1. Where does the value 2.9 come from, among P, Q, when distance in nm of label points 7 Å out along Cα→Cβ at positions 114 and 298 is the thing being computed?
2. Which of the displayed structures (P, Q) returns the greatest value of distance in nm of label points 7 Å out along Cα→Cβ at positions 18 and 226 on calculation?
3. Could you tell me which structure in P, Q was used to calculate mean count of other Cβ atoms within 10 Å over residues 34-41 as 26.2?
4. In terms of distance in nm of label points 7 Å out along Cα→Cβ at positions 74 and 106, which of structures P, Q is highest?
5. One of P, Q was used to compute helix-only ellipticity at 222 nm (-39500 (n - 2.57) for each DSSP H run of 4 or more, over all residues; to 500), and the answer was 0. Which one was it?
6. State the single structure among P, Q that was used to calculate volume of the Cα convex hull per residue in Å³, for residues 82-241 alone, giving 186.
7. Rg and Dmax of the Cα atoms in Å computed as 19.1, 70: which structure among P, Q?
8. Going by distance in nm of label points 7 Å out along Cα→Cβ at positions 90 and 274, which of structures P, Q comes out largest?
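What follows is calculated from the coordinates using simple rules that are stated; it is not laboratory data. As the structure is a computational prediction, the values presented were derived from the model and not from experiment. Cβ atoms are built from the backbone, for glycine too; each structure is taken alone.
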Structure P
């Protein structure tokens, strides 16, 4: 029997060779596009003004733009780790530093698991491989509402043994300035990680009185950030909030995250290709520090049959 044609909720807005199906959601003047490849947040606009510095429909994600970073964010030294007697070896996709970087799901196809006008849920199952010998189901829902974009991640251990897990996201934010230099940045973190020449943590240091201190809010200026922050300050609702504002104060973006996210990576884009360099600021909420699977620091352990949920989001201000 020929299956019935898909209804409108099941049809992507378009399909591209570069990133597969394109799922469009909207709420009022807000619009976001999520791709089949990586469940990547390709675009987020308000009244056609970009909140994210994303990428076009005929391109693919460079520099991690909009990508989901799981089952570990950032770098994994030598791509090698052990967990409860199980050894794993991931491919070294940052070969110049002998690291594996940003997990395993950002280049994989995800399936659309649910959709409405203002939301889309994407799902991916990781089956055991030498890089990650565990069975993990990930569902990520992108939802637009009055307060902007919220992103809910549900992780489930489908296997018979505990698994290690870390999560991050990699949006590049813009408030319409030509360069990030004139952005007023507020980062609610009292400490930063010190890293070696491979980008792997070797210790911590307080930010007070240093060029890395943005707790009180100030212009980014010529500061070059590729910096992991910890010692997070939270609001009464338990959320952290990173603020980006134009110097005129008429437009801004807040990146917020719940208690699951204990670390932040702030990246000013100095090592990107010239066309992208310092054009937007990457604000990356992470549940653990770089190299977590190897060191065990901050790793979430999900037991067989167990589930874990985390939420973060982006609130535009003054765009409409």
Structure Q
């Protein structure tokens, strides 16, 4: 039996685990990323956590390490100017991990890692052409065409979350305006809710929430709240239009949605599918499946990162 190590680095916490080729997670751990302002200390902490398992299973059984990280560059194995990480500038992450663990290490951004996990273990298994879209705090994406991840010439291709969805629209953390993630993320739908509440006097259970979170909007929709349903329709319209544009570029077999907003189920899937189809060229209409991820959210980060070792 061969094993891989999957590590997902987040701004607050990082998760890591030992995974076999069938996608079984044998061990799983969490570290506070922010506790380690020195990247070398972080890598040492990862080693201290994982090395007992490596020794127990046998060093020769491990094929390598896969790491998903914000602004991870597959080509050179670095993290480059990640705004949400404690480490600044360009970090030669793969080289540092490889030196410490003596295992081949591959790095890519977290959304690309999620796409690899979906292709190996989830809804995109057996597909050569699909788009993975993560709807979390932001919007991430990974594009697979002809069975291969699209990285572009510099390793940073596939940033659907930062395609301009609304010209001169909402300000985005990237410094531009109107990016898709300012509308179709968990934080984006909350911004929409506050706009709707401010622009309408209609009754809504959302008015009872002192600090609205995305789950409040889902709960309100479950109760048939008209404003909540309108918020989901508005969000689905912008997301569906953007997906229609993306389809025209790579003509995927499917688009897989993952993350907190995707858990809203029919409330986000139905309007997204409707507006996506309405905005597709006829040659693409009724050809592209809109699927929910089949990876358990608690496992997805580790499975995605570990998949880099096998693919």
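1. Working: P: 2.9; Q: 1.9.
Label of the originating structure: P.
2. Values: P: 2.3; Q: 5.9.
Max of distance in nm of label points 7 Å out along Cα→Cβ at positions 18 and 226: Q.
3. Details: P: 26.2; Q: 12.9.
Attributed to the structure labelled P.
4. P
5. P
6. Working: P: 186; Q: 168.
Considering all the candidates, the number was obtained from P.
7. On the way: P: 19.1, 70; Q: 20.0, 66.
Derived from P, not from the others.
8. Working: P: 3.3; Q: 4.8.
Comparing P, Q by distance in nm of label points 7 Å out along Cα→Cβ at positions 90 and 274, the maximum is at Q.
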